[in-house]
1. Of the structures labelled P, Q, which one yields 20 when relative contact order in percent (Cα under 8 Å, 6 or more apart) is computed from its coordinates?
2. Of the structures P, Q, report the one carrying the highest value of distance in nm of label points 7 Å out along Cα→Cβ at positions 213 and 301.
3. Could you figure out which one of P, Q the value -13500 for helix-only ellipticity at 222 nm (-39500 (n - 2.57) for each DSSP H run of 4 or more, over all residues; to 500) was computed from?
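Just so you know, all these numbers are worked out from the coordinates, no wet-lab data involved. Computed from a predicted structure; not experimentally measured. Cβ atoms are built from the backbone, for glycine too; each structure is taken alone.
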Structure P
Amino acid sequence: MIKIVTVIGARPQFIKAAAISRAIRSKYFDKITEVLVHTGQHYDPNMSSVFFEELDIPAPAYNLEISGGTHGAMTGKMLESIENVLLAEKPDWVLVYGDTNSTLAAALAAAKLHIPIAHVEAGLRSFNMNMPEEVNRIVADRLSRKTFCPTQIAVENLHNEGIRSGVHLVGDVMYDVSLYYRDIARHKSNALERLGLEDGHYVLATCHRAENTDSPSRLTSIVQGLTDLASQIPVVLPLHPRTRKKIEDLNLTTDLLNITVVEPLPFLDMIRLEQAARLIVTDSGGVQKEAFFYEVPCVTMRDETEWTETVELGLNVLVGADRNLIANSLSRKRADGKLPQPYGNGNASEAILEEMLRAP
């Protein structure tokens, strides 16, 4: 029996952790003990506790309740608290996901204590070091004993950086999740009816990345582009609390009057809206992929993306914060025929756990 301490703190990590945690409880319960640690990075109920309920994730053994503040302050507080957890639990592995401050803090804490680290969603690169996420993922990859890559491109990125030992191509755990919850969301969510939307006749938009929200010019252009788009088709915007605050600070709230602005949505509602959307406009890495999984055209409000396969296969396009490109994005069409699936075959969770059961 091995013990894994899993450290999560943000919505995308809850989703990824759900797949692996479910596999542990259903198939590996006699071989693996998992201790969940929630840093508290996402503390809003609609972005945290509701995900644990809907995704059937066990309640965290530890909730560190650390959120807000600068990157350094947040990471430092997490590092100290996670170190205390690891000293108490003495795990065989520390499992981290993605590219958040929670990931960085957990990787640093484990490395200092000489505990092997496994990084899920390793090898992704935007090649933009101005992004805090890029720094976090590079450090996590460098410190990890096992790096679990979702795509061949991610493997090649690690090889190009000289990381060749412990690199495993396993597929994307988010694809596991999308397959599992696709039909469940259709049956359990009434989001379309509640919001008065028709299947295929609305745009779903999200915006939360610091490169957009912390730039007054970019955020203004994005809001104006979405407003222009909403004059052509209904636009639904689940609004991240930090983005809402930035919009208020810039006096842009009135520009959103013709957009259906809602609070961050529970997971099943979000999945339901993604599947039925005519178009998705986002700066989220996870939503880009979910759009691809459900074969919905995606417009990404960034200058680069880690998920280059979605662009190369024609279902995603990068528009930066260009108002006109956002406003004119309804020309995007669904793919003709079945798309290749570069993200595995839906069993990434089992592949990861099988590898972790092997000697570090």
Structure Q
Amino acid sequence: MVIVSEAIIFCYSAYKKRAVKFKMVNDNSTIRWGIIGCGAVTEVKSGPAYQKTAGFKLTAVMRRDLEQAQCYAQRHKVAKFSNNAADIINDDNIDAVYIATPPDSHKHYALLVAKAGKPCCIEKPLAPSYQESIAIELAFKEANVPLFVAYYRRSLPRFNKVKSLLKNGAIGQVRHINWQLNKPANNIDLSGQYNWRTDKNIATGGYFDDLASHGLDLFSFLLGDFTQVAGIANNQQGLYSAFDTVTACWQHESGVTGSGSWNFGAEARQDKVTVVGSEGQLDFSVFDEVPVLLTQGGTKQEFIVDNPENIQLYHVNNIYQHLVNNKQHPSCGTSAVHTSWVMDEILKPKI
């Protein structure tokens, strides 16, 4: 049985008050954002969402390569660019910061943003370890400013539909959830070319850290916090230093059990989640844009819920609602810390 840190529990009660302080100190009608790490994830998935959200303005971007930062700024029509994160974090014309760098640098930048007293959104996973995640959350709690984490599936209509079906008893009492994610080795893996996603010093679980964190966080959103977690991890291919296969089992606070298998050396790609209930079954995908399938009494029903072009759009819209209208965001520092704990528990015996 897991005993969640008392500090983390305390964080949640303080967290809900943070938006009030931000509204009092910011007298601008528009909240101006800066991005630290304007890499691939910000091109379509997230960056444009900050430009499309009413009340937000993407004002500055940073990348260590100044030429690439300038190129991004020109393509996305962003006024300021820099290769120095401090230029973004300490700029009085920047109200909030989005950290989109690899996870090993999240804590470093996050502590600077917390010190500057600015709301922050951090890419997932929150940090490479549970302990670093706790440190980030506590820094923002002490600064009394909001922390968001880009587990954007909590905000997507597709998964809110799944949550609604489960809550309304579409499959009766939920008994078990299973997720199987298989992917073949890609060209970078096979070539031996460096990839931070498979460097064990940055991501012990390799692609598991990058991809499975999304699903495990989603399951916590759908079924409640995890209470017991165990896992097995291995490197079957020897193509890189991180693990390439992970299996796990767990239990949610509701008593629902779960299991998962993630293999990144399989022959074919597969992404399937099955939720078994006392009166039916629900099937969906974490990453693939396929219909949600409800099976009940031999009858099948499909629900097609499209994702937005910019996948983080609803997530970013909800940040605005939290900061301006005090509506609690579904992906805060506390929920992301819990996901970090789940990931650590799965990999812990092997780390």
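1. Values: P: 16; Q: 20.
Value 20 for relative contact order in percent (Cα under 8 Å, 6 or more apart) corresponds to Q out of P, Q.
2. Going through P, Q one by one, distance in nm of label points 7 Å out along Cα→Cβ at positions 213 and 301 is largest in Q.
3. Source structure for this number: P.
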